[in-house]
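Each structure below appears as structure tokens.
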Structure I
Amino acid sequence: MSTRLRDALPDVRGTYTERAPLNDVVWFRAAGPAEILFRPADVGDLRAFLMTKREAMPVTVIGVGSNLLVRDGGIPGVVVRLPASFGRCAVEGHLLRVGAAALDAAVARAAAGAGLAGLEFLRGIPGTIGGALRMNAGCYGREIKDVLVEATAIDAQGRKHTLSRADMDFSYRKTDAPADFIFVEAVLEGIPDDPEAIRARMNVLVEQREATQPVKAMTGGSTFKNPDPELAGGRKAWQLIDEAGCRGLTKGAAQISAKHCNFLINMGGASAGDLEALGEDVRARVRAKFGVDLDWEIKRVGVP
């Protein structure tokens, strides 16, 4: 960490870690370090940091790294990672008030325990509620936009904002909420139902996911977004990848999963550069065969 950056850090009640390793944070288990990792004590601490930091200081927010590729050169500036105190979940009638650091699967289980249906799909999404808000995460025909009542975010100047579902302006795997917003909380809506019936539906989703996806591998989830069906002849991303001959393709210890070819896998010892290069090779092969540009769903950050 440069002396200049160290001296520019405002006082906080949370913690700073210099040259923090991120290998054990991201699910790929391949990543460069964070120049500075900041874990705020609470929302007030996060706001104070943002209000008093130097304007030009770069800030990157990460969750549990389930859909994240951190390049080998690491992330310059300050990386904000919300600690467990941002992961609380409270039932309020037919609503769930959840912190952005809450795991999607934990929220699904909490909803089931409270007899609230409609959030079962979250059990099949790796990651946190904050990440789900940023990318409108979804599976099995449901997305976070379908259950969101409102979200709370902190902007780059430390100001607090409450956004309705309409304010979030969701579309496929994205929100048009300002890029500098750090989500800290969400209110989700469920439908009263029998807890055991909800759990049974969740179990079916889990079994289906385990049967079709490499969930026990070092992976980052779905690699590419599904393209426009008209441009892709109705094919999904995995079908384009498969028909372009990429199933099982490798680069070093990076591999396109043979089980589900829209998943990149670290077989052990792959670098972030290997994983990204393999992904770009797949994009090139799909483009050459079908004239379709696959867009990355995995968020890539940092420097080579």
Structure II
Amino acid sequence: MPTSRTISANGIEIFLLEQGSGPLVLLCHGWPELSYSWRHQIPAIAAAGFRVAAPDMRGFGRTSAPADIDAYSIFDTVGDMVSLVAALGEKQAVIVGHDWGAPVAWHAALFRPDVFTAVAGLSVPPPLRGRGRPLDTLRQSGITNFYWQYFQSPGVAEAEFERDVGLSMRTLLGRGFSDPSASLFVEDGKGFLGEARADRPLPDWLGQADLAHFTEAYRKSGFRGGLNWYRNIDRNWELTAPWQDAQIHQPSLFIAGSKDSVITGLIGAKRVTELERVLSNLKQKLIIEGAGHWVQQERAAEVNAALIGFLRENAR
């Protein structure tokens, strides 16, 4: 079983789950998740001969949540992972990320190829930096109700999600981003959750104990830390200007579910077809038929097999 501890790195306290020995593998979760989201991967990867560390990311769970919105830029979140490798007594690691953790993993590989020798991203394709700030681009396209925009004003989304944390987590995780009712556009007065129902049946991959774990963690931490990641979207675009059109040359892997609206929308679908523009050493693009957004929890066996195969070939 994994062990847990809190470790000081990059000026914050990072809670993490650990298991195994061998080459280091970091697992970076997304929103609204936790290190617990990797519960099916940690023992499997450890059993395959690797040292696995899955942190609660900055602002989530039992890891520090700085008050300043500016403390959640891509430089901060990647910096946490660089510092964590050193704090664990290692010089290099393979980095794996899902959802918001995927941009952290991709940018970690881009910024520090000396530290991150291979990279895998789940659900979110690698960075293809646009020609303008993302939120400006949305507005100029006439879009004013995308969920990124709804998350910008501090306190608004927090109030919605914290009103009934159990119902929020049941809706966010149980519905995911693949259910037809899970629009990424927010209707006036309905909030992000829309018609949230307490009697919504849980998917077969999410047990009551799992839901209780997420719910208890978010009752304690609130949602502000994770939402602050979204409040740095335009700032991240500005900070990454030096890497315009840069490529990731390390061995890479991409995994997503075929029903994940992050990759089925117009922009996401285009980026999936153009992975090689950024990933010059892409080893595999695995689209898991019928899977939704929470792919490593929904389809653990297939994700584990792909990750372990990739690690055996490319970890050192």
Structure III
Amino acid sequence: MADFFRIDVHHHLAPPAYLDAMGEEVGPPLKAWSLAKSLEDMDQGEVATSILSVTQLNMRLGDAEKIRRVVRECNDYSAKLVADHRGRFGMFAALPMPDVDGCLKEIAYAYDVLKADGIGLYTSYHDKWLGDPAFDPIFAELDRRKAVIYVHPATPDCCVNLVPGIQDANIEYGTDTTRAIARMIFGGAAQHFPNVRIIWSHAGGTMPYLIERFMRTSTFPEWRQKLPGGFLPEVQRFFYDTAQASNGVALSCARKVIPPSRFVFGTDYPYRSAKEHVEGLRQSGVFDNWELRGIDRTNLTGILPQYATDKPVGATGRRS
């Protein structure tokens, strides 16, 4: 039996409730998702544990009660996979955003009943980005719980199908991640809720490439009091996964902005594979072996100590 050490923070699943609710909006990779395929991909990439999340759940599914029901069923499904495959899966619970009351109830259920590892959010909801004051009650509760928040990008209402023939994800996902990071920092939420630990997808989107603009903006008089240290220290407090960014071009840029200790391993399964991300990280030449070990697992265990062990996990889920 092989022994695996790596943790994937960006691993999607497709619960039946999700597939039923989303209908034709579900793309081929998620339609073809299965537990067996997830485990096979993890084994090929020597991934010990994947932390599950639902991606792109449409919050226009119907009334608030329907959205709450779909989210609850998705979370219950994830929790059952975690329970049935100890050591192989964790979970970031979904929330019925932007329904504040529904979110507060689901946070309590996710943590107190399901024992979730953290919460999964999107970068934006309709015309509001994370960091908007409308979400303050939700972030206040997550801050109280010292939550780990995994953030997946979305396509906001403003920017659907802007470029004919090009999927929104190719441009908007990296861009919307940058919008949300900027909103969190310049809007003050990053400072108001210092106890949440946020993981941004795809190595921070376009943020590293735009760092000069953000750093310069933070020196303007209107921002000096709010950001006395400037933009850079704030953005370096976050964590960033490597999904869809495991190449020398993207990682070289991100590495100049983000400390190695703030990168965590992600694959974007089932859209990409664990094995190709492992190979991409190593072939990029951006990180040394000790830094790669941190990305594979130990950077994450500082914020998710339940995974803090030097013992690898075998393919069956047992500690070796």
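Just so it is clear, none of the values below were taken in a lab; they were calculated from the coordinates. A quick note: this is a predicted structure, and the numbers were derived from the prediction, not measured. Cβ atoms are built from the backbone, for glycine too; each structure is taken alone.
A few remarks follow.
- Here distance in nm of label points 7 Å out along Cα→Cβ at positions 65 and 281 was derived from just one of the structures I, II, III, and that gives 4.6; the source is III.
- When mean count of other Cβ atoms within 10 Å over residues 89-96 is computed for each of I, II, III, the one that comes out at 26.4 is III.
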